[in-house]
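Laboratory data are not the source of any read-out in this text; all were calculated from the coordinates shown. Since we're looking at a predicted model, the values are computed, not measured. Cβ atoms are built from the backbone, for glycine too; each structure is taken alone.
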Structure 1
Amino acid sequence: VPMPSNVEVKARIVGARSSLVARVRPMAQSHSFLHQQDTYFGAARGRLKMRQQTLLREDGNARLLSRSVGVRGVVRKRRHLFLVGQTRVHVDTVERLGDFVELEVILKETQTTEEGQAIAQHLCEQLGIATDCLISGSYIDMLPQETVWE
């Protein structure tokens, strides 16, 4: 079974986070609030990430991975998630980094990456996300190096 493809765009929020939320809320079919913790493990190649959305108890899988490959770092964030058409709009407050917006266009089987990029670009324009605020990479890559390797 093929995994669904997506196109992602991430940008630093310039100005008030609430202004962006006010622009996206009327477009959204739904929204929710999430508290997430992403733990990055010391994989030899690529990334090995575990996301926890509920921190009621320690997860045995995280403990096992930590012992076997070590922890690279932990990213904690508050996420306001909006669904706008086929796009998930994440308005994130990331501990030690600040506020960001991330667009995740979930491509339909018949859509190309270029079509997904066009959808993301149009939504960026609607939300007033400037191209000079766009960033690439993961939050873990943006943390100061001394805070990543634990």
Structure 2
Amino acid sequence: MKNILKNIYNDIIHLKTFIIIFIIAFTSLNLLFHKICLISIITGFPCPGCGMTRAFVNLLTFHFKDAFYWSPSIFLWVPVLIYGILNRYIFKCSNKIFTILLCITGIITIIIYIVRMITLYPDNAPMVYYENNIMRLLSYGLSHIK
């Protein structure tokens, strides 16, 4: 158990700069745009992961139907990530299976995204267009320069 905690601590120390930048970036995005999805902020379009945070919160609070609504692929991501964590800190097996599972889950997530863009976009959250996106604002601003 001590070895597991030591490995987790070492990973956190190794990634501390990334973690700090990540927290600052997403806090800033949330304060400035009231969103954390960089793709949506820049383009206005939802990304394949849109709704994932809300789905995860609903999953943690046992609201499975709501979790599925926000992001059906959450039910794939959670077991894959749990497997990855267990594999890294307890079983210490090859990462090959984890990498394959990540790729398969990513592909399924993109397929779900395409289906949702066809069936839900742009009227149903989380598949909505963000009108205050940077590209639209830049386009509007540039079109008014004489």
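Remarks
- Label whose coordinates, when helix-only ellipticity at 222 nm (-39500 (n - 2.57) for each DSSP H run of 4 or more, over all residues; to 500) is calculated, return -21500 (choices 1, 2): 2
- Distance in nm of label points 7 Å out along Cα→Cβ at positions 86 and 118 derived as 1.2 - corresponding label from 1, 2: 1
- Comparison of 1, 2 by Cα Rg over 2.2 N^0.38 Å - largest value held by: 2
- Structure from which 18.2 was derived, mean count of other Cβ atoms within 10 Å over residues 6-13, options 1, 2: 1
- Source structure of the calculated read-out (relative contact order in percent (Cα under 8 Å, 6 or more apart), 29) within 1, 2: 2.
- Comparison of 1, 2 by mean count of other Cβ atoms within 10 Å over residues 94-101 - largest value held by: 1
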